[in-house]
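Once you scroll down, you'll see the structures, which are given as structure tokens.
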Structure P
Amino acid sequence: MANKDDYLLDTLMNMGAVDGVQVEAARPAADAAGAGLVDTLVVQKVLNPDQVVQARAMQAGVEMINLRDVMPKDHLLKALPRHIARRYQVVPVEFEDGHLTVAMSDPGDIDVTDGLQRLLEVDLISYRVASEPQIQEAIDRFYGSSDEAVERLVTELSQTQVDIGEVQVAGESGVMETGDDLDAPLVKLVNSLIADGFRAGMSDIHIEPFEERLRVRYRVDGVLREGKAPPIRLNAPIISRLKIESGMSIAEKRVPQDGRYKQIIDDREIDFRVSCLPTLYGESMVMRVLDKGGLNLGLDQLGFMREDQEVFERNAQMPDGVMLVTGPTGSGKTTTLYSCLNLLNTPNKKIITVEDPVEYILSGINQVQVNNAAGMTFSAALRAMLRQAPNIIMVGEIRDSETGNIAVNASLTGHFVFSTLHTNDAPGAITRMVDMGIKPFLVAAATRAVLAQRLVRRFCGKCIASHILTEGEMKALDLTPEDVKDARPMIGAGCKACEGNGYKGRMGLFEVFELNDEARRLVIDGEAANVVRDFAIENGLMKTLRQDGVRKVVSGMTSVSEVVRVTSSDEH
């Protein structure tokens, strides 16, 4: 089936902008980066952005426009609010008698055109075509960049009395709106700090007070980046505002508190898990994004190589047994398990989870929240769940021998159990279960497979380019010239889309260990984790995290430095 790039390439070839030989030469780089052929040809400078804009205009039968000639006007900004412009990457050009004209990079993008028709209160929408860089520049010029918005709100607050405002909710949903109808300057500032970070792709936001300044940082693709911060005097009002919305006590400032927060950002309801901690200079707050939209992932989108995914899926679909996912905090274990549960979530299966806390709401799955104060521990919940006749059970974490024994015995009586541990590698998870006091023969009989994982940054699809591995890079991964003779390594050159760092998004490195009879015998005999590990590698039962990283480097998915960063401690 032809895709949009195919039709666009036909137009570009008819224009004489590119030929078939150039297209085929760019295909390996596009496949490796998961990018479109047109974007890849632009990165490789075979095409220039103006040619792409011209082709899209010809396809859609609309005019091109130079946005540098368009000036922002109040009636345009009211017709197309800032959050919609940023979400859909469109710019208002004209608005008269209910007829709005907007510029966008691809008028054939149905998601954008349908979204605008649904959200905007106008009679008619027409389209013009402009390049992506021009659109981004115009949005910043029309609406102000994120930093400018923060500065403007801080200035407004300096001229008024700081008021944390009343709790504002949207209808019956109980969630914060980010629209401009919330007039309190502090409310706008808090919403702006969170919404701007979310739009930048953050996984969490850190609000940290120090003696003379307040620091706001966003974790994007696993790396903390400093954002524009309000003055230190606003820390207490900001924290109080967020504590109210998160269901915490604003009177209590001496002990840690946890809560949940919801905010509507660009017409999406986003959940946050909130932690507040008293520090020397005031309360520090961390808000972790729990984006339900991020769960619409197939396992193939998490970064699995095909053979590893086949092993993982085959074992996950067995009628009984234990599947363990292991790795440090923040390595993507929850995303992997939830994506797997989504795969298995069919009308003929009953699935129950016990979690601490429940991070995402999954439709059609029974989810239980741990409540230690009420006696609802992992083990207590697991016992009760077994009386609910489930097919599949997910235990958020096996923390003790009691929980481990119940889980293993459940798997031996016709249930499939997923759970997590914190170990460096896959074989280590099995010996950890034994160390907890679970009998080795039970662990060996129940465990079907173990998945260890880490997260690495993925090259930005907009600026990916061919790369020749240096001698130092090859040495870091113990590669020889023979190992890389057919390799297609890439590099992220850096562009506006990735804020110049060459990466956008993350993917997993995976170590999938499928036990066979010989491996189970080693577990029963009480062999150490390194013995089990060596056996698994020598007999082809798994590839290590480092080996999976090498595959992704030579395939052009990520860099040597990323692989070394997350796997160096795992190599013995």
Structure Q
Amino acid sequence: MATNRYFSCSSFATIALSLAFSSTTATCLAQSVDAGALSRNAESAARPPEEAPPAATPVAPRAKTGPVVQVRRFVVEGATLVPTARLEALLAKRAGALHFSDLELAAQIVSREYARRGFFARATVPPQDVTDGVVRIEVIEGVMGQTTVLPGAPANIDADYVRKIATARLKEGAPYSAADLERGLLLADDLAGVSIRGVLKSGEGRGRSDLDLTITDEPFFSGVVGVNNQGSIATGVGQAFATASLANFSGRGDRLQLIGQNSARLVYGKAVYRAPIGADGLSADLGLSTLRYRLGHDFAALESEGQAGVVEAGLTYPLVRASRGDLSVRLSASRQRYADDVLDTPLRRKRLVGGALEVWGERTDQLAGGGHTSFQLRLAGGRLDLSDQPDDAEQDALTARAAGDYGKLVFEISRAQRLARSLYLRGRLFGQATTGNLDTAEQASLGGPTNVRAYPVIEGAGDEAAVANLELHRPVGGPWASRIDLYGFVDGGWVRQHRKPWDGWNASGQSNAYTLAGAGLGATWNAPGGLNLSLVAAAPLGPNPGQTAPGVNQDGSRRAARAWLSLSRTF
């Protein structure tokens, strides 16, 4: 295996003599599994089962009804927000012999032009004499009325704050758009601990609409508990995990989330507090996480152990919030500390200070039967400090030179496309690119239950990577199986171990860049009562160029078919 940038067998004489009694595989694992890599794997929490994309809504052809009218031109009345000439120009090409249903369609064209420009309006064809061939279309432009929180709102929520969020972009007595109305209601409904429903009703005055808000209390406590076999062989494959959410502490929709994970030789915990700021969707978050591990199994002789601690704070703002799609941006800063010891001797002491700009979004569409697309783009950078362990800093200066400033770009895009009533396709592409050699905490891996599923977690780690997944899903019908999803998949990945190789890095002759591939079958079951079961069986396709020995993966496991199992319950 390639020489690691942070530790080689020539480092620390006492460690080297002791490790002479350990296997080569164990030494290699110690080099690739440390606090940074394990913390990165713990942060990659299991994703909730994804649902099938919505089916496209068929549009029935409009029936031709009513008598035929010879129309020479349309006249639009009551328009002030959109130029009348523009509206009449849109309708001019529809002049001719028209049925009454065609006249209704003309009115809808006017309403859609208002909506396209961000205004809410209703266009109608009033009763009129059309013997002269002129058809009048009357526009009633929407005006916002008063907003009322209906009686019965929970006592633990600031009802006036909810009203301010729902109407942040609405002004009483002024024109309003459906997009601004929807955004406000969805942002209000995003508040933790409450559910918001808004209903428009006719107000006093022409085109005036009043908004009634109903606030419903939701549980203060919710969570997930479960078990899986998605851990590292070095710290324990079997894992127990739990997530607890405590909602609406302050009466303004804040949330505290607690995450825990435990295996035979690893303990991980994280706490994240999120709170809204202002009334237009801005929110702040603060997260703290800690990890402790000790290598075991075939690697116990190394007596390798360590810990990690991360503090992160961020601001998130929804650029777009709508039922059909969302677009958000987040700016964050973090401080990370990692410590690794071998034989009670300090091996690594790392500090990372960095920041990130993230943009992510999703959209549901009616394309080719209906589908759902999501994406995430993350630009991150920071500085790695190794000065707390001079021997490690010296070794890095002679090899990878990862210490100092770094930057990377991470992207992910996925698409679920409905093919038939009970068949859909899901694809995913993930990638990471960097400006230089990275610390293990910032690297990417090919293996694991969400990447190339035929290989173990942390397998195929490197500075740059790309992973592609393609799945064909078949939901199973029937009363007992209404929420079972069966699928087949193929995975492929590429990794570059070192962005900037150095002289002597590759004594074993291993390629710096290589690919892994696999295929298999999977099933998910969302049972009544919040029970969720996921089972995946995958087998490798082709060789593993990163193996430590023939037929042996980097973590010491055999290169063979493997199964991933996760059982959880939400409450």
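Every number in this text was worked out from the coordinates using simple rules, so none of it is lab data. Fair warning: this is a prediction, and the values are worked out from it, not measured in the lab. Cβ atoms are built from the backbone, for glycine too; each structure is taken alone.
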Candidates P, Q; distance in nm of label points 7 Å out along Cα→Cβ at positions 143 and 551 computed = 8.3; producing structure is Q
Value -4000, calculated as helix-only ellipticity at 222 nm (-39500 (n - 2.57) for each DSSP H run of 4 or more, over all residues; to 500) from one of P, Q, is from structure Q
Calculated from one of P, Q, distance in nm of label points 7 Å out along Cα→Cβ at positions 191 and 439 reads 4.0, and the structure in question is Q
The value 0.15 for FRET efficiency 1/(1 + (r/R0)^6) of positions 351 and 503 (r between Cβ atoms, R0 = 25 Å, to 0.05), derived from one of P, Q, belongs to structure P
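Quick check for you: by volume of the Cα convex hull per residue in Å³, for residues 239-278 alone, which of P, Q is greatest? Walk me through the numbers on the way to the answer.
Numbers: P: 57; Q: 47.
That would be structure P.
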Kirkwood radius over Cα pairs in Å gets 27.6 when computed on, of labels P, Q, structure Q
